[in-house]
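Take a look at the structures below.
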Structure I
Amino acid sequence: MKINQVSFGFTTDKVQETKEFYEKYLGATTIFEMEGYVNLKFGDSSTILGIEAPQSPEDKPTDSTGLGLGITVDDVDLAYDEITSKKLQIEMPLKDHPWGERGFGIKDPNGLLIYIYSITGEPAEEYKKYIKE
């Protein structure tokens with residue numbers, strides 16, 4: 001099987017608020033929108049985020065506990081400055097990690113943790129054994 005694209009989606013009763021959050025803070029572009037459903041694209045990537053309202057009384061919003069979204073950027077310090085200038089609360093402070101990343105975390109209106117990071121170089125020796133590619 002050849003995979004051409006991977007998308008991520010979740011159900012929320014805050015579709016419009018969530019859409020506006022990703023557009024305002026992360027530069028997402030709405031590529032499809034109908035009542036109760038939105039697809040967002042990020043930059044030049046093929047990554048698609050689907051946001052959907054519950055479709056029936058049995059549907060529940062996605063519990064974001066334990067879920068995370070990772071976003072790699074060219075310059076995490078610039079991204080951090082952009083996010084903090086918009087007065088968005090930082091959930092994880094900006095810091096260097098020994099596995100070769102520098103990043104910080106924010107949460108979307110649903111409580112989904114978004115880790116924004118840049119690759120900073122070689123991981124510390126103790127992490128190299130875990131790399132598979």
Structure II
Amino acid sequence: MNKTTIIALATNGHKGAEDTVSNVFGKTKTFTIVNVENNKIKSVKTIDNPAAAYIQGSGPIAAKTLADLKVNLVIASQMGPGASKLLEHHKITTIIVDPNIAVVESLKRLLPELGKESAQRNLNKS
């Protein structure tokens with residue numbers, strides 16, 4: 001049986017695995033979506049955050065967007081209460097990291113349970 005995890009990182013731009021984690025969640029410019037299957041990174045893509053320009057309520061909109069994408073895990077540097085509750089409601093795990101940390105570094109720290117060495121090898125191929 002394949003074990004698939006979809007990870008979304010709140011990121012600063014369109015650099016994929018080479019990007020950095022944003023200092024905001026709801027108003028982040030982009031989300032880098034990483035598909036991990038059987039401890040191997042299968043794909044890395046970046047999507048624009050549809051709520052980035054909202055004056056209010058951006059966190060829950062961003063959280064709903066990720067829930068619709070079937071994300072299992074969110075990595076961000078901070079998160080408001082509305083977004084946190086909505087992610088929790090959708091059974092999406094959240095991990096808080098330092099802002100501006102590299103996506104690659106975030107994944108290296110996270111993936112020991114998902115197979116650090118395999119994931120790192122595959123990430124370097126992306």
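Worth pointing out:
- With helix-only ellipticity at 222 nm (-39500 (n - 2.57) for each DSSP H run of 4 or more, over all residues; to 500) derived as -8500, matching label from I, II: II
- Between structures I, II, the greatest calculated value of mean count of other Cβ atoms within 10 Å over residues 29-36 is seen in II.
- Highest-scoring label, criterion being distance in nm of label points 7 Å out along Cα→Cβ at positions 37 and 109, among I, II: II
- Computing distance in nm of label points 7 Å out along Cα→Cβ at positions 5 and 45 across structures I, II gives 2.1 for structure II.
- Look at relative contact order in percent (Cα under 8 Å, 6 or more apart) for each of I, II: the largest one is in II.
- At a computed 31 (percent of Cα pairs over 21 Å apart), which of I, II: II
Computed from the coordinates by the stated procedures, all read-outs in this text should not be read as laboratory data. In this text the structure is predicted, and so the values were computed from the model without any measurement. Cβ atoms are built from the backbone, for glycine too; each structure is taken alone.
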